[in-house]
Structure I
Amino acid sequence: MDIKKVSVIGAGTMGGGIAHVFALKGFSVDLIDTNSGILDKATSSISNNLDRQIKKEIINEQEKTSALSRLTPIIGIENTNNNSDLIIEAVYENKPVKLDIFNKLHSIVKSESIFASNTSSISITELASSTRPDKFIGMHFMNPVPVMKLVEIIRGYSTSDETFNVIKDLSIKLDKTPVEVFDYPGFISNRVLMPMINEAIFALFEGVASAEDIDTVMKLGMNHPMGPLTLADFIGLDVCLAILEVLNEGYADPKYRPCPLLKKMVAAKKLGRKTGEGFFKYS
């Protein structure tokens, strides 16, 4: 299958980043959301990020202009183009919401289209169960999408080899490095990352060290470019909590139990960079 037209559902940070990469690589992209304000913010952010790439001499002005010309913001999932070859869902980590989106799209989009979810932890097999299991796959991009090379490609139980190979080849065309992962909670990235972040939060909760010192230990001692608490703020504490809850439920192992401090901070809407305060404060 030759992918030419892509629809990205959800114009948040991840959806906008995914749309950016596809448009820059020559694909026709519809960026779809239910909120016009979020769409306006996403298109502005894409333009600004393209400007950053120009300043770094990664692209030129003409490439920016061409990329933006291939990007179409659309309000409403029901207005998804039925000729889209690939649908990528990039909304927040909530299984019922994702299932509802795919169930709606199943009757809108042509039967040959591939469905992909950017979920960071939810079962691809479960998301695929009521739509088109053989043409359903996980494409877990990393944030920020234009910068990070990795794409976890997650096979559901019924994902066909053809679907997998199309998405693997597509990822390479996007100048990404695809890694095949099978359908277990958290896949690889978050199965390994989230317990580390959670343990850093427990260390802070128990008064072992300050947030700054915990991050310094991991940066200088383990050569991590960013400390785990700063990274949690960057990801969003609500997202971290949602992933840990999926891991905790999926494996029934207490090592994935979310730290009470994380739960309290999410309840208090201290979610990290996007709210201006998490483990650190942001102007």
Structure II
Amino acid sequence: MKTEKNILIAFILNLLFSIFEFIGGLFTSSVAIVSDAVHDMGDALSIGISYFLEKKSKKQPDEVFTYGYARYSVIGSVITTLILFFGSVMVIYNAILRIINPIPINYSGMIIFAVFGVIVNFIAAYVTKDGDSLNQKAVNLHMLEDVLGWVVVLIGAVVMKFTDLWLIDSLMSIGVAVFIFINAFKNLKEVLDLFLERVPKNICVDEIKEHILNIDGVLDVHHIHIWSLDGHNNFATMHIVSNECQRELKEKIREELLEHGINHATLEFEKDGEHCDMHHCHIEHNEHGGHHHHHHHH
């Protein structure tokens, strides 16, 4: 699996790099570089966790996890996000301390590190650029952030070398941290939506209902439930009221749902006027005028 191999490579690269970077930060006494090291260490940890969970998430469904293990991958995303939250808060705290008690910085060393950082992270971002799981997206986002972060550090270091404005260093690290914090927050919201069984963002229940009602022979549709396993595999269940032959209808309905990005559908059929056991549903076939044009072959 390409995604997994990529994740493993990214993990090893990031881990080694963050250690190297931490030493570099101490050597140049640049808080921006140290903060980047924290960020990278967080990434490395989260990528490592993602790697194991992504591996597990590829397991086929069994009698215990009947939906398969896809949500393990999502949990990976949660842990990553929490690590990044914590990391970014620490970075902001340290940067503020630095503003209060400035320390001389080795600018030339910083420039050399930053050039190196841009190159390494660019390669890493390039390696992880294709992949479609939420996890892979998260990993790639980190890589791109790292490249940008280093470009900023590089520019900052060059400016500081010529102007000696050490404040830039702390401000850069706060900038990086705030950026990480906001992205982590967005990521967390997406994941929570999955666990709360929210209807996936690109799916509109009313629209689906309308499209299914437009299929010949469908008198009504109710109890529509739509949820997503991991952001890609979308499930739906619904009750269909119809007097027509079920087999053809089923195919039509499944095709319609597939167009809306739902690849697993469970359909329950009821005859017109059959009492649906759920007390809150009424069959409103008179609204759709569906029962007028039935062929009575009596």
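A short reminder: the numbers here are calculations on the coordinates, not readings from a lab. Note that the coordinates shown come from a computational prediction; the quantities given were computed from them, not determined experimentally. Cβ atoms are built from the backbone, for glycine too; each structure is taken alone.
A compact table of results
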item	result
With FRET efficiency 1/(1 + (r/R0)^6) of positions 82 and 194 (r between Cβ atoms, R0 = 41 Å, to 0.05) derived as 0.65, matching label from I, II	I
Structure from which 1.6 was derived, distance in nm of label points 7 Å out along Cα→Cβ at positions 90 and 226, options I, II	I
Structure from which -22500 was derived, helix-only ellipticity at 222 nm (-39500 (n - 2.57) for each DSSP H run of 4 or more, over all residues; to 500), options I, II	II
Read-out mean projected area of the Cα convex hull in nm², computed value 20.1, structure in I, II	II
Structure (I, II) behind the derived value 2.4 of distance in nm of label points 7 Å out along Cα→Cβ at positions 18 and 66	I
Answer label among I, II for the case where FRET efficiency 1/(1 + (r/R0)^6) of positions 74 and 186 (r between Cβ atoms, R0 = 35 Å, to 0.05), calculated from the coordinates, equals 0.65	I
